[in-house]
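Every read-out reported here was derived from the displayed coordinates using simple, explicitly stated rules and does not represent laboratory data. Predicted model only: the values in this text are computed from it and were never measured. Cβ atoms are built from the backbone, for glycine too; each structure is taken alone.
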Structure P
Amino acid sequence: MDTSSGDMRIDGAPSYPDTMDGSMHDEQAALVALLQTRPEGMRWPEITAEVLEAGSAIEVWRQLVPATLMGPPGQPDALESAAQDMDRWASQGCKLVTILDGDYPVRLRGIHQAPPMLFARGTLIADDSAVSVVGSRKASDRGLAITADVAHGLVTRGVTVVAGLALGIDTAAHRAALADGGRTVAVIGTGINKAYPAENRDLQDEIAARGLLLSQFWPDAPPQRQNFLMRNATMSGYGLATVVVEAGEHSGARAQARMAVEHGRPVILTDMVVKRNEWAQALVDRPGIHVASSLRSVLDVVDRLIEERAAVGDELRRFVSA
C-alpha cells in the first residue's frame, strides 16, 4: 500500500473510493444521514437492524423521512450534508465502510453489536484471519513477555494480531507483531482523527501505514467511557478468538471475554488470569473457554481454529463447485 498517495488497498474486495459507483455512494450517504439525524429518535442499533432487514439504507430513509417532509428553514438537506461529510472524511484519508458493503469485516457482521459503519486507515481484509490479544494497561513484566511471545506465534502462523491500542498489553501486542513483520489491527475507542492515548500517536500512525486502524465512531469523536466497551465488542466480533493475557477484576478485557462467549468465539485465558480473578474462574466451565498454562497451549488452540477455518473454506468451495 502506498500511504503517501492516500490510496487504500482492500484485499478480496473492490477498490474504494476510486471505483465507487454512484449507487454505493448514495447508499453510504443515506446510512450516514440516518445515523446523524436519527429519525423518530431511533438508536443506532435500531437503524442498523432496519437497514439490514431492508437491504438498503436508501429504502429505510425513504420510509422514515418522506420526501414531502421539509427540513428546518435554512438547514442543508440531510443527504447532501452527509455526502459533504463523506467527501471531507475522504480528503482526510479516512475510508468509510458500511455494514452493507462487501468489504465490511465478515465475522463482525455476524454479531448483534455490529457497528453500522467503520472508519479505516490502512489495508482492509474482509475475511481477515485474526485473533485479539488483550489485557491490563498496568501490565507486569511477565505479562508483557507472554504477550510478545503470543503475538510472535500468531505472526508466524500468518494470523493478524488485533488489540485496542491501549497502554500495557495492547501496546505490547501491536509492537511485537510489527517487529516481526506481521499484520496488526488496532480497534480504537475514539474517532479515527484522534490519538488516544497520546503516548501511542506514533504507534497509531505506524499501524495505519503497515496494518489497519479501525474506529466505529465519528472521526473527531473524543474518548468516552462507553466507547471502550463498544470497541471491545467490535474486537471480539472481528477475530476468530480472544486471548486474555493479564487482567484485573474490572478490566475491559474481562468485558471482552464475556462478550466473546456471547458471540460464540473461543476465549483463551492464561492461568495467571484465572488464578487472580473471580470473573475468570466463573468462566472456566463455559463452552469455548480454554485455560492456557503455557505458550504452547495458547497456540495449540489457535492451530485448531486455523484448521477448522480451513476445513469450512474447503467445504464451501466444494459446495460452490458442485
Structure Q
Amino acid sequence: MTTPTLDPPAPAGARRFGLGDRVFSSLAQLAGLTILIALAAVFVFLAIRGIPGFSADKSIYGPGSTNFWAYAGKALFGTCLSAVIAMIIAVPFSLGLALFISHYAPRRLAVPVAYVIDLLAAVPSVVFGLWGARTLAPALVPTQDWLNAHLGWIPLFGGTPYSAGRTIFVAAVVLAIMIIPITTAICREVFAQTPRLQEEAALALGATRWEMVRYAVFPHSRSGVVAGIMLGLGRAMGETMAVAMILSAGDPIVTFHLLTSENPQTIASNIAQKFYGDNIDIQSVLLATGLVLFVFTFLVNFAARGLVARSERRLS
C-alpha cells in the first residue's frame, strides 16, 4: 500500500493567480495603457497642427503682440491668474466641506450634503457660464464696487470697475464653484480612509478633534489632497465655455486689474471664441497655444507630484 505524495508547500511570499485575477490585471493594464495612448495622441495632434503657428505672420496676433510667444504668454498669464484666484477661493471651502462631511457632521446630515455636492459636479459648464453671465455678474457689482472703493490701493482691485460686472473676478468665482465639488469629493474620500486606530489613539492621548485631524488625518491624506487640488486646478485651467460666456471676446492682454472692462483672456476661452472660419493661420496659432497649455499643465502636475513624494520621503 503506497502513501499518497503531497505537493511541496508553496514558498513564502508566492502568490497564485486565478483566471479572474489575470483577466482583471490585464484589463487594468489595458485601461492604463489606453490613457497613455490617448494623451500621446492629443500631444501629437496638437504638435502637428500647431507647429506652423509658432512661425505665423505677426499680423495674426493683433495689436500688442509681435510674435507667438508674446501672444501665448499673455493668454497663459490670463489662464494662470483666473486659475490661481479660483483655487484661493475653492481650496479652503473644499477642505472645510470634506472635513465637515467626514469627521464633524452627523451621518443623517453628512449623507445628503455629500449627495448634493456630487450632483453639483454633474452640472454642465454651459449652465455655469449662463448663470455667471446673467445672474452672478450683476449680483456681484456692489461687491466689486466695494472692493474697488476700500481696497483700490491694491493693484488687483484698482482701476475703474466694469458696470456690467462681467470681469475676470466673476469668472474666477464661477471657476471656484465649478471645482469645489470634485476637490471636495476626492478629499472627503481620502479623509475617510484614515486608519480609525490612529484617530482613536490621538483622542485617547488627550488631543482635541482638531488636533486629531491635524496630526493624524492630514499627514495620512497629504497625497490624496494634493491629487484633488491638482484635478481642480486642471479643470480651472482648461475650462472653456463658462469663461468664454462671461468674458467678452478680445485679444489677450496682461493686466492685474480684476474689476475693469479690460480682462485677460484664458487660452481655452480664446480658442473657443476665435477658432472658426477658414483662416488656417489663426487656427494653427490657437492650436499652438493649446499645445503650450497642455505642456504647462503637465509640468505643473509633475512638479506637484514631485513635491508630495519628497515630503513623504522626509516623513518616512
Which of P, Q yields 18.8 [mean count of other Cβ atoms within 10 Å over residues 55-62, calculated]: P
Structure with the greatest value (metric distance in nm of label points 7 Å out along Cα→Cβ at positions 63 and 247, set P, Q): P
At a computed 21, 14, 7 (semi-axes √(5λ) of the Cα gyration tensor in Å, for residues 119-174 alone), which of P, Q: P
At a computed 12.8 (Kirkwood radius over Cα pairs in Å, for residues 135-222 alone), which of P, Q: P
Which of P, Q yields -14500 [helix-only ellipticity at 222 nm (-39500 (n - 2.57) for each DSSP H run of 4 or more, over all residues; to 500), calculated]: P
Among P, Q, which structure scores highest (criterion: mean count of other Cβ atoms within 10 Å over residues 111-118): P
Which entry (P, Q) yields the derived value 20.2, 65 for Rg and Dmax of the Cα atoms in Å: P
At a computed 29 (relative contact order in percent (Cα under 8 Å, 6 or more apart)), which of P, Q: Q
